[in-house]
Every structure is written in structure tokens, then in C-alpha cells.
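A short reminder: the numbers here are calculations on the coordinates, not readings from a lab. In this text the structure is predicted, and so the values were computed from the model without any measurement. Cβ atoms are built from the backbone, for glycine too; each structure is taken alone.
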Structure 1
């Protein structure tokens, strides 16, 4: 017996989909008539579609929590694109892995392209509008682009996320919750002119308590009672942005000392050269090396050697300005970028650092000294040339007996 025989008798379009692969396990005749040869992916990502998550499997926690989950799909009927309201539910199946059941509302009158409105259309649109605003799947704002983005209505998820009551919301415009303020209006106007949806845009929104959240927004056109509005789906990406920033910072930091690393220094050198070309701000470099560091590792072990490097990094960082960048160049070598600093002043700082390191060692760690090369950037000089000059100066300092400073 066909387990889906009862579904085939329904006039409501129904799909049963495996969420992990989005394979259609079954589509009843009503659903197949709407597909018109298009795949689930085509319908989910069409020009009128609005989907909070790129993959159906991402809805699993919300569906299992019995939240209402709604997507808007794009179908083609009578040579015209129409938006289809789809409700997602969890379906436990014996013979197959669990699946998502997608039940579509009748497409007639539901978010279609503009057409002469009838009384029946208005009822259908009102039903859809009311249902959509009750969904909990993701914050949704219904806005009027012709009235500076006035918020016409919101769903329950938006009320929880932003912390405004529905009454407070409908007294606001979208630019009032966007940190860009009225500067967002030209963008909104351009989006409202599009025939369908657009790629998600990233903004910072202000909640009722004054806190800020990173969001991605997707807006698509809807026509309700003959009026063209925009349905804006909000996706909170604050945590993703925080993790991204932390990863970016970690990629530019030396894991042992916490100083900036070589990649960061090279990026800053390129930026410093551009600033010098634009504003005439000169800069200098100090390249230093811990003298006889191999002997420390051999005599005391690598763990002690690491502690010495951390102490040296902290000592250097404590003696420079906030605008200076102390970086671990590699091994026991460190490099300091000094913005708006002449070679004379850089040499003075280097000598102070040398004396501090030579006299400031703690009793728990073996004493060290440092050798240093100093160079000021020359006009039209490349990063490679500057580093080569300061490296040669450091080599001279080590050749001359170490624990000294040499100018390039």
C-alpha cells in the first residue's frame, strides 16, 4: 500500500523532503502541478522567495520546538511569477529517516504580482498577513517603502528579538532602528524597485534596550490589498560576527607572546607607506634579536626559553607608545614599527630598550641582552628594501659583539 495515498487525495500542495539532502521523498499531485519542472532549490531561492536559512536542515531545532516556521517560495503560474507561502513541520517516518513536511497555502491571491484586487483576494491576503505575523521562525518586519520605510506590522519573533511592543513598532520607521539612520533610505528605495528579492544585506540594528546587534536582512515585495509593501526577514548574526572577528584577530597574533605577528606587520608597513605618500608621515623600524638565545634553550630548556621570550615581549610592549606596533618577527626576533618617528628618535628609543632589557631581568629567569638595527623609511622605498636594510643593521650589531644598536 502506498503510504502517501491519503496525501495524494489532498488539494493542498504537500512535499515530503529529507532535510539533510533536500531530496523530495514524495510530492502529491497538487504540489507537482505547482513545480512545473522546477526543483525545490529553484523554488526556495527564486526572485520572490524569502528563506531565513539557506538549508532546510537548519530549521530542525525550531521545528522540533514546535515553532511556526514559514518560508516564501517562488512558483510560475500562467506565465507569471507568484509567491507561495509554505509551512514546515516535522514528520516521523518508519521506513525513511525523519523528514520535513512542507504544506503550501493555496497560491491564488497570495503575494502575487500586482493585479486588480477583488474582495476574495483581500480576504486571502488578510489571512496570509495575519498568519505570517504570528510565526516564530525569524523576526519579520512588514514595511512601507513609500513612507520612508514605516513599519506596518511585525511578527511575534520580531517583538521578542527587538523588545518593542507591536504598538511601539508600528510608530517607527526602519531607519530608526538602523544605526545608519536616514542614510539607509536611498538603499531602501533601490531595494523597493527590484522586481524580486536580493542578496542579504548586513546592518547594525538597535534594540529597545539600546544594545546593538549585527543582522542580515532580506527584503522581498508583497502586495496586500493592492498596496506594494516589503517583507523584511531579519537574521541575527551577532555571534557569527564576534567569532569571525576573534578568528581574524587570532590570525594576526603570535600565540606565545600575544604580540602582533609577521602578517600583521607586513600589512601595517604597506599602510604606513601609503600614508607617507598621502600625508608625508615618516616612520622607522627597530629590528631586534635576543643574544645567544640558543644557549638559553640548550642550558635551561625550551619552556624557560619561552618564558624569556614572553618577558621580553612584555618589556618591549610596556616601553613603547600606544601608536607603536610591537611584533614577533620569528623565533627570538622582534620588530617595532614607529609611526611619525625620525631615525634619531628611533635610535634613542632603541638604546633605552637595550638598557632596560640588560638591567631588568628577573631572578627567576636567565639574563639576556638584545642587539638592534634601526632604519627610517626612505622616499619611494619598498617594504622589502626597508626590511633588508634594518636586517643588515641588526647583523652588524651582532657582528660587533652584540648588546648594541646600529643605524642602517
Structure 2
């Protein structure tokens, strides 16, 4: 990605958000900003990237949009109103404050509960992150045509359902913010499924999380999500890639990204001081403890279990219970862990990590035939090729030992 494309992508969400407020039409705003990008590609390499890329793009795109709406009914009145609004913005600080509010409005609009989750993700990547439809399609392994239709349906839903372009009020905010954070985490995890080839998705999710923290610095769950992503990302260099899967206990911790870990730890402390613990903060705290251990044997498992207890209180899901069982097994032994995992078997029958965790417990207990079967079951429901191959190798290796 060159400097022009990078600057434009970083400004894309702000520009679309501001144009949507001015014209009340997301599609018009998106088209006008895209036209501004074409102009930027022509001018910026020659003249240099402007000091205020978002302001340049908004001005250029606004002029383009005004030209478009003048041709339509009520276009002249709308264009005149936009011009009046622009003259009222007579200082950079007012522009910055308006852009701040506009970005929040667009983020919450893209992640409105009336829109299907997969459409929320697509809109967020297209409108806020600035990915092209082709890039969004590639990220989720669908055709560009399929993604284009998905984006059209999502934007039509916003219009037909009259989804308001606003930040939720205080009563709505917790649930609505949780939806936004979940969409960003879905984007990050989609990139984590393919460490080498989909790193750009993880980078966009982290960038958007930073934007959200800048916009809502007093929301500890937003800070917690950013910390969680950074601490996960810090370990990516040691997790393998391609056809490799390297488990936490075997990772080379010397290649972990210490600057990301330091930033993640600092953010965990910041959000936990708010004393408003939520799921993302607690998950970040758990990852922070893992990252603080010099070696796997030094991991503070009792503290991790205590954090899982707190996480279960606010997010009582079988996946959290599974992770707690794995952590507790490091303290009380694999037999205890296996008993707890077996209690979750019906709820997580299609979740490969349930079977893989059972395989690990059975292997530690010396029950190799059962462990091989568990790993084979995990391979049957695993999502990615590296995981499938890793689990099959574990199963085959244990079968040879029986």
C-alpha cells in the first residue's frame, strides 16, 4: 500500500461519515468519496499528501456530491443548505469535533441490530475501513459480485428501515456498543484464521479499534478490546503460519512483539481501573497474564482461573467454561479438566477446540487410543486447513503408539 492509498484509507471513514451527515445518503457519500480518491491519485503524487487529508477529501467529495444533487429534485435547495452549513464551520476545532461525532454516527449505523451480522461486518470494512468491495470479498472468501449484493442489501436496509444516523442514547449505548465491538472482533478473528495471508484484516481491525478508543476514550470495553487484539497480535509471529500450528506452550517467546505487549498491558491496567469489568477487558487481562510469563511453566494459572470465574459471571457461555476447564487442569490435573470438558460435550459437539482439549487431557493421562479418537473428531469439525492437518497429525501419531 503506497502513501496515497494509506492516507486515503485512514481518512475514508471520516469523509463518508461527514458526507452522510451533510447529504443524508450513504450511497451518495460513498460515491463522492470514491471520486475524491480518483482525484487524489492524480494530484497527491505530484503535489504531495495534504496536511489534513480528511479535510481535503471531505471538501473535494462535498463539491462532487453538490454537483450530483443539483441535477435532481430539491438538489438546489440541498446544495445551498450544505454551503450554509460549511460556512458555519469557521474553525478547525469545530471541524474536528463534527468529524468526531460523524464517525461515531457511522460506526453505530453500520452495526445497527436491524442489520444482519455479516452485513454489519461488510459495511464496516467498506465504509469505515475504506476497503474496496473486491478487498472485502477476498477477506471473506466470497465473489466480488456476492459481496457487492451484500453491501447493496445492507445500505437498502438502512434506508428502508429508516435506521437513524445518530449515536445511541445513554440507555441504548451498552448494548449497541457491545455490537460494534463484536463486529470489530469478528473482523480480527477472521484475519487470525489465516496468519500469513490475512494479516491485513487484523491490521484493519486494530486500526478501527484505535479509532473507536480515540472517539470513546471513557468506554473501558472499547479499551479492553484494543488491548485484547494487541496482546493476541503480539504472539502471532510465534504461532506458525501456512501449514503450521504452534501451541502456546511450544511457542518461541523471544519472537513475541514486546512493544505490543507493553501497550496491551498498559491498556489493561487503564480499563480495569474503571472498575466496570466487561467481557473484553477480562479476556484482555487473561491474555496479559499469558504474555507476562517468561516461560509456559511460569504462567500464573490461579490468577487466570480467577479471571475466568469473573468472565463466566458476565459472559456465561460454554466456550468460556471450556477455557476455564483447560486452565484449571494446569492446577488440578488433566483428570479434573477432562471431567469438566465432558460436561460440556453436548453443548460444544461441533466446536473443534472441545475435542482437541479432550484429546490433550486424554493424552496427558496416557489414554492414547481415546486421545487419537478425540483429535480425529476435532479434525472433522475444524475450520481451517492448518488446524485440520495439525489435528490429523496428532491423531495419527498417537494411533502409531497404541
Structure 3
């Protein structure tokens, strides 16, 4: 009798815990018919043979509750892409984790990474696209490359969408896919790890495809700080978030050297895009950092910044679900070695489910995104067709893609 009561209390507690992360609102942004999507595909020269359109989609803006790093409840937002045929069959769910954004405002149209999500939704995937904490219409500010924050925002949106599905009659089956590009690759891996470790009784990950993510922040990716780098915007963004969570200093003049100690709070207020911010920053990212902090980073392995980087690495664990790490060799933004060292470490930890997927030898970070997404979709599609470990996709399509890559 006592044990039954104990299990009941635990079950109720867990149920209340999950329900605490709740849907606040859902707003229909636009209903894209099949004809509209076909026009967009044609305008952007997207082949329906490669990225088919099997249904129209509705794009919703979602507001929900999640947690700040101190555990307090806050609002977050994201987009949901719903296939038109949701009443006729059960849909697979997919979380798409977007890349780095410094603009707070979310784009409410089908361009950029929204178009990647739309490409999946047009083929029957229910696509969940969190803004992360501090972006979109959420509270607070963004904690860049913070794995716990990324995963929490993503999983809480997944829980909120469960509530919405019941409310508007969307039926889903047990297939859950995870992917994302750049910062989204890191966020995808963080979500995968947290789902596996903390939500295994609630969700089963069908397959995960992190793309071009910085999984080795304290090692491979840290090397870009001290040499000329195309995107100096990343380091101050990272330091702002790390300082908030790990409390390195309460004085920006000890974090950044002048004049960046005064510039950084203005540049990262959510109103400027990455290109605009880059124009104010030095070519070598570390040149914005206060010399004392930089010296501490180089010489003290126990320094808070070093510890924070290591804590947000996402290599030293053992994925159980099929996992594909996509990368491009010529990527100078997120170095491709991140994928290699992550796969090797996971293999050493005993994982047999992680494999590498080289997308291209000559593609940089931007060019890599489209083809990585196409390869990911073909891989995911194979699970929808019954594969247990995943297949690369139809050979004719792969030849067609290879031909297109040769023309670029």
C-alpha cells in the first residue's frame, strides 16, 4: 500500500512538473497553400524532385513558459510549421534549432532557416522551431551557446506543442527528429543529450542530425579566438552569456578592453544584425577581451571562463539514438574538426550510433547549410519509411545533388 502511494505521489509530481511548462498563446501568421509554396520554390530555384511539396503549411507563432538559468519562470517564443493534412494522419515531429542570431525580432516569413523548416513541413513533418531564451518575444536576453539554456527552451517548447496538438486536433506518432545548423547544431546536440538523460520515459528520439556545430568549444573552436576570423561577433556574444551564468565579473570594464566595454552593451541590445556588429569589432576576436582576463584564460585552466567552455562542450557522452554529424571541410566559421573529435569521443564512450556525414570538401559555412539540410532530410525520410539505422537517400537524388554541387 505504501509503495503504491509513493508511486502515485511521484507520478503526480512529475505530471505537475511537466505541465508547469505551458502554452501561453498560438497565433496563425500565414497559411501557405501548395500553389504559394510552388511559386516560392520556383522563385528560389528549389527542385521539387529534391524537396517535394506534398501539402500546404500553416505557420504559427508560439508563446510559452520556460526557465531562466536561475530556475525562475520566464516567457519564450518560437515558430510552428503545421502540414495541412494533419487531420488525416499522424505526423512525425521535428525540432529545428536555428543558427546564430543577434537580432531579437523573429522573421515571420519563409526565408533563410524558416525556409528549411518549411521544406520539411511541406513534406509532412510537424516542425518546431524555438527562438531560444531571450530572442523573439521572450523575456531576458540570449545566453549564446549555453547548452542548458538551448536544451531547456527547446524541450519546453516541445511540451507546449504537445498541449497545442491536443487543443487543435493534431495527431502525432512517436517519431521525433532533431536537427539544426551552426549554433543550431550545438543546440540540437544539447537537446538530444537532455532528452536522453532526463526525458527518456516521455520521448524517444528517432534520429538526430546536428549540422556544423561547435561541440568542442574548449578545444577545437577556441582556437579561432586568437587569430583573424571572419565572424568576430561571436566572442563578445559568448562572453556576455557566460558572465551572466558563471559570474566572472560585475564590471564590463574588466571583461572587455576599452572602447569595447562601452560598445558591447549597445551592439548586443537585440537591434543590430551580425554584419552590422562585425563592422565595429577587430579582426582578431580576442582583441576585444580585457588583457587580464585573456592572460587568466591562457594560464589558468581553472579560470571560470575555461570551466564554462568545458561545461558547454557536447562531446563527452554516449548518444543512444542514430546520430549523424554533418560538416564541410572548408568551413572557417565552425571548424569541421568539431564533428571529427565529437564522433571520436562518443565512439570511445561506447556509442555505436554516431556517424559522420561530409557534405562537401570546398563549401564554407554558408554554402554548407543547404546541402547539409537536404542530406539530413533524406536521412530522416528513410526512418519514416521503416529504416532502423538510416539510409543516405535514393541514389538518383544523391547523383543529382552531387551534380549541383559540382556546378557551384
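Annotations for the structure displayed:
- Looking at FRET efficiency 1/(1 + (r/R0)^6) of positions 140 and 164 (r between Cβ atoms, R0 = 25 Å, to 0.05) for structures 1, 2, 3, the greatest value goes to 1.
- Structure (1, 2, 3) behind the derived value -12500 of helix-only ellipticity at 222 nm (-39500 (n - 2.57) for each DSSP H run of 4 or more, over all residues; to 500): 3
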